[in-house]
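Please treat every number below as a calculation from the coordinates, not as lab data. Since the model is a prediction, treat every value here as computed from it, not as a measurement. Cβ atoms are built from the backbone, for glycine too; each structure is taken alone.
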Structure I
Amino acid sequence: MKSILNKIDRSWMDKYNYPLVISGPCSAENEIQVLKTAKQLTKISGVNVFRAGIWKPRTKPNSFEGVGEIGLKWLNKVKMQTGLMISTEVANSEHVKLCIDYNIDILWIGARTTASPFSMQEISEALEGTDKIVLVKNPIHPDIELWIGGLERLYNKGIRKLGMIHRGFYIYKNPKYRNQPNWNFLMDIKKIIPNIPILCDPSHICGNRVEIPEISKIACNYFKCDGLMIETHYNPNKAWSDSNQQITPDRLFDILTTIKYNNKINNLYILRVLIDELDENIISIISKRMNISKKLGKVKKTGNIPVLQSNRWNIIIDKYINMSKDLGISNKFIIKIFELLHKESIRIQNNIIVDN
C-alpha cells in the first residue's frame, strides 16, 4: 500500500534534537497554572512545545469542558514569556479559526474527531491555505484506513506539515493501561508511511503516571517514535481533568534521561514487547471468561443443573479445532488450552454450587 503522505514536509520535526517533546497540562485551568507549568518546563532541555487543552471533548456532559477562547490568550503569553511553541487540540472549524487568529503554532486532532470523516473534512477545509503544523491522533479503535484517511484529507487541502500521534487503542479492557499501545499496529503504520513523524502519547496510553516512563522508553528507544507528548502540571493532584495521568515537570526530566537515541534496532526486544502485550490481553480475557463461569455456576445452582454438560463440551472442542485449522494452530495445542480452561471453569462452578 502506497500513500501520498510520503511526500509530506517533515522539516519542522527534523530541526529539533531527538526526541521532540510536547508537554503541558491536560487542560488550561487558569493563567497562573499555565504560566507556572510552562516556566518549569523551560528548565528541561528537549521540551520544545507547550501544550494545553482549551476545549475538552468529554464523554459525558456536565463535566469540565475547557476554558475556551480565553485559554488561547494564556498560550500566547507562554510563547512571549518562554519562547516555546504552543499547541492545542481542535475539533471543529470554529476551533481552527480561533487558533489561526491567535497564531497557535501546532494543532492536534483528537481520537474522537479522527474517527469522523465529516469532522476531518470540516477541519481540513478550515485549514486550507495555512501553513500550520497539524498532528492527528489515532482513532480509538485500530483502523489504519481511518487514520490515514484523515491525514490524506488534510494533505488534499494543501497541509504539508503533518504528523501522527500514537495515543493507544481500545481493544480489550486491560488493568495496566487506559488504552493499549498495540505496538504491532504502529509498526504497520511505519511501513506504509515511513517518512511521517510519529509522536507517542504515553499519558493517554497509560491513564496513570506509573507506567509513563516505561512506555516513553519503549516508544523512543525501540520503536523509534520521533517524539513524545506527555501531560505535565506543576501540581498534578489538583488538576481539573485526568489528574492521574499527569506528572510534574521534574518527573518529566527524569523520564527524558532514559531516552537514548540508537540507530540499531533490537529485533529481539521488539518481538518480546509484542509478545508481552498479547500475553497481557490473554490474561485479561481469561479473567473475563472466568467471571462468566461464576455467573454460570449461580444459574446452574438456582436451576439445579449439573455442572458438567458433555454435549456442550464436545460442541466447543469440535468448533475450535475446526477454527484452529484455518489459523495454522495445532489441534493438540487447542485441545490442551481448552481442557485447562474447562477444568478451571468446572472448579469455579463447583465451588459456587457447594457454597451455601
Structure II
Amino acid sequence: MVMSSSDDEYEVAVVGGGPAGLTTALYGARLGHETVLIDRGGGRAAMMADTHNVIGVTEDISGNEFLATGREQVQSYGGTFERGFVTDIERTDDDRFRLSTNDAEIIADRVVLATGFSDERPDPPLPRTGKGLHYCLHCDAYMFADEPVYVMGHGEAAAHVAMIMLNVTDDVDVLTRGAEPTWSDETAAQLESHPVEVVHEEVSGVENDPDSGWLEALEFEDGTRREYRGGFAMYGSDYNTVLAEGLGCDLTESGTIDVDDHGRTSEDGVFAVGDITPGHNQVPVAMGQGAKAGLAIHKEIREFPRSTEEIARDGPVGDDEVPAISPHLMATAVAHEGHAGGPREDAAAQNVEAPAADDD
C-alpha cells in the first residue's frame, strides 16, 4: 500500500468517459459528491456515426456529439473532467485509492472502472467503419433491412449473427476470408438449414460510393464481385481489464469484470460499469448500469441518515453539520438552471463560500 498525500482528492473517481462512465459521474456530482471523470478519448461510442436506440437522442447525433453533451452535463453539476490516461491505481494505507495518470495523481474514496473493450478488427482490405463495417448487431441491423449483408468471421458468433440477420433481410453471406470455420458441428448443421451462403474466398478489394463513402461491393481473390450495403465483423473483443486486475478484481470466464447488480466488484470500493462488465453492449444498458452504480455509491458514502449506532456513539446531528454537500457543489446547485428557486448568479457569495483555512 501507499500513503495518501495532498494530491487532488475526490469522493468518486470514474475512469472512462463512455455512456456508462458519464452517467455514473453525472449521478455522483448531482447527488452531492465531489466527482472526477478521467477519459483518454476515443472508445466504442466515439466511433458511432449515428446514435441508435437511445430515447430522446435522434439518429443524426454522432457518438462524439453525444459524448460531448454528456461531459458538459457532468461539468454543469460541478463534476470535474480530466483528459488523460490512467496508468495505475493503488489502494492507499487509509483505504482510499491513488490514480496515476500521464501527468497527475488523484486520490479518491471510490473508483468506478468504465474502461470498455475494443473490437478485434479483421485484416484489410475493409469497408469504412460506420459506412459498411459495423460491430454492433442490435445497434445497426435496422440500417440494413432488405439489403445484402455480409458477416466476417469463422467462429460461433459469425454463424449466429448471420442467422440473426435473416430477421431483417433475405440476403446474408458469411465471409470466412480463407480461414477454416471453427463453429461447432451443431452450429454447422443449424447454418446449413438457413439460407445463408458461406464464402471462403479472401477479400481482395472494396468498392465504395464515391459521394457518400458507403460500401457498394466487395471483390474476392477468385475474381468475383458481390454487392453488399454493409456488414459485421465478428472476431471477438479485447477487454480493458488491466486496472481491474491490478486492483485484484475477479474476472468472469469471458474476460469481463465480475460485478453484482449495482456494479460492485470483488474489491471493496471498486465498481465497474458498461461494456467491461457482462451483458448487452448497448448505450442504454450502459447508462442504466452507470445510474445504478451512482446510486449505490451515494448510499454508501452519504452523510445522512446516521445509523442508531453512530448516534449512540457521537450524539445527534448538530445544526452546524448540515447540509453535508460541499461549498463548491452547493454553489453550483443553487446557480444551476434546474434549481427550484431559479439560478442565482450570486449563489457563491450567499452562505456557500468555503471556510477560510486555519492559520497554524
Label whose coordinates, when distance in nm of label points 7 Å out along Cα→Cβ at positions 108 and 252 is calculated, return 2.2 (choices I, II): II
Among the shown structures I, II, from which was the value 53, 22, 13 of semi-axes √(5λ) of the Cα gyration tensor in Å, for residues 188-339 alone calculated? II
Of the structures labelled I, II, which one yields 43, 23, 20 when semi-axes √(5λ) of the Cα gyration tensor in Å is computed from its coordinates? I
Match the computed value -7000 of helix-only ellipticity at 222 nm (-39500 (n - 2.57) for each DSSP H run of 4 or more, over all residues; to 500) to one of the structures I, II, and report its label. II
Match the computed value 19 of relative contact order in percent (Cα under 8 Å, 6 or more apart) to one of the structures I, II, and report its label. II
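Out of I, II, which has the highest value for FRET efficiency 1/(1 + (r/R0)^6) of positions 124 and 212 (r between Cβ atoms, R0 = 25 Å, to 0.05)?
II
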Please compute distance in nm of label points 7 Å out along Cα→Cβ at positions 28 and 292 for structures I, II and give me the label with the greatest value. I
